[in-house]
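No value in this document is a laboratory result; all are computed from the given coordinates. These numbers come from a predicted model, not from an experiment. Cβ atoms are built from the backbone, for glycine too; each structure is taken alone.
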Structure I
Amino acid sequence: MARYELGAIYKMNGKNGIVYYVRLLTKDCYGVFAPLQGGLNDETFSKTPYRLYFVCNSFPVKRGVWEKILPSLDKTDIKRWKRPDRLANFANFNRKLFLEQCLVYHEDGNLYKCESKEIFIKLVKSGMISNIFNRHENIPAFLMSYYEDYPNNYIIEKKFIHTGTSEYQKEQLEVLNELGFDTKELL
């Protein structure tokens, strides 16, 4: 059984031969790195920001589904490998509901009301969103769909805008306007 190691970097195979690199952070949160500029070494990863975050159980790590490519520099350094302080609870299938709720997952794993809608919107637009998966098998398809221009292509997911009743569609477009997106091309 593979080791569950905070700060370690794992390779996740996506579809069509695409490879993603993730770092295990605290609270079963993983940071998915932006495209790498350099070799697979600690220096390259230290200079590469995370593109997005997701939460998933430890099964793929413990069972070796995701290959560990670099061990942690210090697996006991919880401060260094802690997940972000706040991640927005936002999903693109009902933007209005999530914007009205303005809930964030704090570093302790609990869900709280955000201090303000403006702060919530900043979190969402910067990609600080908690994407939660109960099955690791769903993550590669999610990354194939949204990784390239995350969070914009996730927030504006057109298939969710153009489904449902006309009232629902109108609500979703209004939320995108409130989030600061130009919706004229979506009509």
Structure II
Amino acid sequence: MGEKTIAIAGTGAIGIQVARFAKTFQMKTIGFNTTGHKAESFDKTYPLKNLSELISEVDYFVSVLPKTKETNEIYGRNFFESLPNQAVFINIGRGNVTTKEVLEEAIQANAVRHFYLDVFPEEPLPIESPLWGAENVTLTPHVSGHTDQYLKRSFQIFADNITRFKQNEALVNLIDLKRGY
């Protein structure tokens, strides 16, 4: 894995953890977020608007973007044409980032080496979808965030936030309702 480059769209808690794991394998980490602000475990970060012009050298592209107006259909034809053919595209964020048509075209054209998809533009993925039989696609049923520790961690955050709330302290994992994540 050493000397490979991973681009991660979404530099929040999940994106940082993916970057941290990538660093374990001596990978170069590039992050994309709304403004291009720095984020832990990323060598460089850029604004999402520069996405297509900066991904021509990546080996892996991981999307952990939330579902917002700004991320809707962000991965269009130009995006998939900009990724190198040897790249791997992984979407564990939200399915709204591309359309069914663009995704199917990219897969059929072998735009990249492999697609790992945990989310889809339409969920559940219809039984007649050509993605089911595509050899360059690995499908998972929107479960990338689930582990045997998920509930334990969630309840711990909840309990900690109750204590923080009682003590008038800042809560963790707050969702900014204006931003949508």
Structure III
Amino acid sequence: MGTLSYTATISIDGYAADGEGDFQWSAPDSDVFDFHLERMAKVSTEILGRKAYLLMRYWEQEPTDEQWTEAEHEFARRWQGLDIVAASSTLTAAELAPAHRLVPHLDLDEIRRIVEDADGEVEIFGPTVAADAIRAGMVQDFGIFVVPKVVGGGLRALPGDVRLDLDLVERRIFDNGTAYLHYTPHTVGP
């Protein structure tokens, strides 16, 4: 049985993408990328929406017009070893890599099944696809990378109608000013 985590890179004002849908401002530098590489060692399964899935297909094969660094090769190797679930009503099975699974409608029961079948951490990636699981209190770990930018609006990283009490269990500040904050749901002691 796995655990469910949600990881997001956000602006200081809480957005995963700006008002035009751009998120290039959140691209990690090499130090942050190396940290992503470390944390990916715990992940066994990724659940992604259509846009995130199409974006992450980049890691399926090295591009011909650029060369990956050693860290990028390692990230791609780890990425390719994950169980990938694409949650989309518009993607078709023909658009997926052969080993990836398509779920046309991702509901809470399906998320529970994915987590129950996982050998490790299941990372749900993307604010839209993660929203219902966050609302239902299913997410056990929140990994938030806060980029020192204010974008003024866009796609919120967390649903606006959720209230959660969280405990900070890890933090790290990178040289570029990005802060990593790892939270777990607050539990009331005995």
One of I, II, III was used to calculate distance in nm of label points 7 Å out along Cα→Cβ at positions 141 and 157, yielding 1.7; that structure is III
Ranked by FRET efficiency 1/(1 + (r/R0)^6) of positions 45 and 165 (r between Cβ atoms, R0 = 30 Å, to 0.05), the structure on top of I, II, III with the greatest value is III
One of I, II, III was used to calculate relative contact order in percent (Cα under 8 Å, 6 or more apart), yielding 21; that structure is I
With distance in nm of label points 7 Å out along Cα→Cβ at positions 29 and 69 computed for every candidate in I, II, III, 1.1 is reproduced by structure III
